[in-house]
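Heads up, there are several structures right after this.
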Structure 1
Amino acid sequence: MEIGKKMKELRESRNLNIKQLSELVECTSSLISQLERGKTDPSISMLKRIAKALDVNIVDFFMKSANDVDVVTRVDDRVDIQLKRWEAKIQSLVKNVTNKKMQPFYTVVKPGGGSHGMYSHDGEEFGFVLKGELELMLNDKIHLVHENESFYFSSQIPHNWGNRGKEDAVVIWVITPPTF
């Protein structure tokens, strides 16, 4: 399901019109309309604001309903969480985050890809770089995380991530609690 369609479905399930959602998110009705119609891609910070207004996690814009008793997530069952502007492929390693305490991802960041903007949220993040190099910016400090190295930080610190290298960066990324 496209992110805009899912956003509209979630908005309508909460009996909100576009104007009401735009007021909660503090943006224009026009932007919400464009997002729902797939005419523009949201930033991560905008997605977080919309998710908060709808009382969902960002991943809910990408996932279908799943059974809480699923223990194993096969490669073919992974849900892609992708925005064109990221130049990254993020796959949820669980089918559903309802009643879960953490949210793991398999992330492939293309050279030049990344979050392209600072954002923050509740919780903590851990990651392990399987391949390549990931650049993390926490506040004003840049941390380069190389292959076979890990990172851990409070998600409340404004952060940004990207790949300045020449090869894909592959990262196992875990967020707790599920807020993405």
Structure 2
Amino acid sequence: MSSSSSLEVRSATLRDAKAITEVHLEATRAAYRDLLTAEQILPVLALAGQVDWREAIEFSEPQVHLANDQGQVVGFVGFDRSRDKGTPPTAGEIWALQVAESHWGQGVGLALWDCAREGLLEEGCISVSVWVPLRNERALRFFELAGFKRDMATAKTVAMGTVKVEEVRLKRNLA
């Protein structure tokens, strides 16, 4: 990123869906590169490629915002009410937060998190959660630096195609 002033965070439009899908695939590949073998990552990428960002953008489920750097989509965040059973309507969730590897460590994730936090507060949420693979140290570190705490009692195994991944929920208050 040439300068932080060139970064724009805005609501995604239907025209952005293809670029968001590309960032999703590229960021997923980079995030799992050291966690899975080349063979194991294929079903994970297939699942990431099946996410219909056009539908999410059209129906705002989840709300989708993107980070744009000099005309290029370099990250996105999807957020809405929590999908976890038994959570109150004031609980929000980060459904996805992905940044292109070329822009890691440059403030894009933080800008997207700030946008999601503001959006969730506007929706009346007082807390937020996110599910992160336990072996994805980079994502865990990012969310912990943003004030999230691991809830180890929530650790679960999730099937991603033929691969099983251990995930844990992280939570924080928004106020």
Structure 3
Amino acid sequence: MEYKMPKGLKLTRKQMEQRRLMAAEDLSIGMKQADVARKYGVNRSNVSRWTKTLKKEGKPGLQIRKAKGAEPKLDLKQRGLLVEILVAGAKNYGFKTDLWTGKRVCKVIEKDLGASYHFKHIPKLLRGLDFRLIKPKRQANEKNEEEKREWIKTTWEYIKKNSGVGQL
């Protein structure tokens, strides 16, 4: 019986492990590598590698291993310290406004925690710490509510009356 993998469909890591272990069973009962490759729809080189692993390590060698990846630059203690700094606010850290940007967080991490990040990676790091992006409302520095009410009461009323707005 030959298995044909549908085009574009990818197996999960668990499914690939199951396929390797089933192939190992077939190899252990004497099936040829070419037939195993055909049966499971893989290259012969894969089956050859599985056979070598079986001889060297046994079936545990074909089981899932932890996925390799880069070690985190910040350990748990450093991440906790970063959270404390972020929660305290950017002004408390010495910035003019209380807005945390990627570049500001990079400076904090480099200065206080001794690690370097690219500022474009900071959002991913912060999401991992359960922080979410919140954009502040834009507001003019010169905004004065009293002057606004006064302008509406005087100037706007004058403009409205003399512009013909609302008149037929």
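Tell me which structure, out of 1, 2, 3, gives 12.0 once mean count of other Cβ atoms within 10 Å over residues 137-144 is calculated. This value belongs to structure 1. Given a value of -14000 for helix-only ellipticity at 222 nm (-39500 (n - 2.57) for each DSSP H run of 4 or more, over all residues; to 500), point me to the structure among 1, 2, 3 it was derived from. Of the structures listed, the value fits 3. Distance in nm of label points 7 Å out along Cα→Cβ at positions 25 and 81 was computed and gave 1.7; which structure, 1, 2, 3, did it come from? It traces back to 1.
Quick note: the coordinates plus some simple rules give every number you see, no bench work behind them. It should be emphasised that the depicted structure is a prediction, and the values quoted were computed from it without experimental measurement. Cβ atoms are built from the backbone, for glycine too; each structure is taken alone.
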